[in-house]
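All of the numbers you see were taken from the coordinates with simple rules; none came from a lab. The structure presented is a predicted model; accordingly, all values stated were derived computationally and were not measured. Cβ atoms are built from the backbone, for glycine too; each structure is taken alone.
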Structure 1
Amino acid sequence: MNTSMAKFDIEYAHRFFDFDGEAQYLHGHTGTLTVEIAGEVDGNTGFVHPCSGIKREVWDYLKCFDHALIIQHEDPLLSGILSVYEHQKIRYGSPHNRNLGRPFENELATAYPECRVVVTSKAATCENLIEIFHTLLKDSLNIVRLSFSSGENHAIRTFQL
């Protein structure tokens, strides 16, 4: 089996709601997602999958997470944040918000790219973010492995094709 890989960096803020520890406070991270795609090497291009194609497909969704707040749907901070955004007239977008990702909604997460918020059903741990990313990308890419690191935390998940 041959693979192609692409890496992506995102900046995001989050907190673990109802958590006993430092992560209960709103804080930020630089996260790195690595996507590994499997397939046969194309005799014409020499690629399993051109990295530029992987980057285009993944970044369409990942833009929703970059410079965004990732927050659990039951977190009481969510309504406060949206209220402040409403007051500032940026809840539904701003001319300065040009990095709009592809909106999505599924059982794990909903993206609101116009206000740079992703609402999740679980805490934004490396493991749970991998699950979200896989759900978003599995239908368009032959993903065999995803890894996500954030600060000192790192998770890897391998998938069967």
Structure 2
Amino acid sequence: MGKLPFWKTKSLAEMTNAEWESLCDGCGLCCLNKLEDWDTGEIAWTNIGCTLLDGQSCRCKDYPNRQATVPDCIQLTPQEVETLTWLPPTCGYRLVRDGIDLYWWHPLVSGDPETVHQAGISARGRTVSEDDVDVDDFEDYLVEWPLTVGEASRK
């Protein structure tokens, strides 16, 4: 029997920086703009990507310097992951936090960064840039697929 992978043996706080970064599956869903109802706290998803989201690769165009361009970009940390309610249900950080194994299409399991896209989990080809949408029109771009995308692909 082989050694168990790190995400099955370590908590989020115990991971090295490289292990932590590799938990990101590259779906791009966390980089979609979300609207919060101030009264209920309910989160509504849009298909509007952050100015730095590359809609094809689903990666940040300037990850190391992203907060210089997008000051309110949330740096995911083990502490943040514990408190965030809007992480997509397929998010590797959320899955590990909740004691659920990574899905077959996660690059750490499949060995291929394209499987997240092939499985229909990612935002690839589904977004518009926030640079092209007036903030007053964000409500016109509400979508539900980030919460339901890939249901069949999870099995």
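Sorting 1, 2 by mean count of other Cβ atoms within 10 Å over residues 64-71 from high to low puts 1 first, with the largest value. Out of 1, 2, choose the structure whose coordinates give semi-axes √(5λ) of the Cα gyration tensor in Å equal to 26, 17, 16 when calculated. Clearly, the read-out refers to 2. Suppose you compute distance in nm of label points 7 Å out along Cα→Cβ at positions 72 and 144 for every structure in 1, 2: which one lands on 2.6? Of the structures listed, the value fits 2.
One of 1, 2 was used to compute helix-only ellipticity at 222 nm (-39500 (n - 2.57) for each DSSP H run of 4 or more, over all residues; to 500), and the answer was -6500. Which one was it? Computed on structure 1. Here relative contact order in percent (Cα under 8 Å, 6 or more apart) was derived from just one of the structures 1, 2, and that gives 31; the source is 2.
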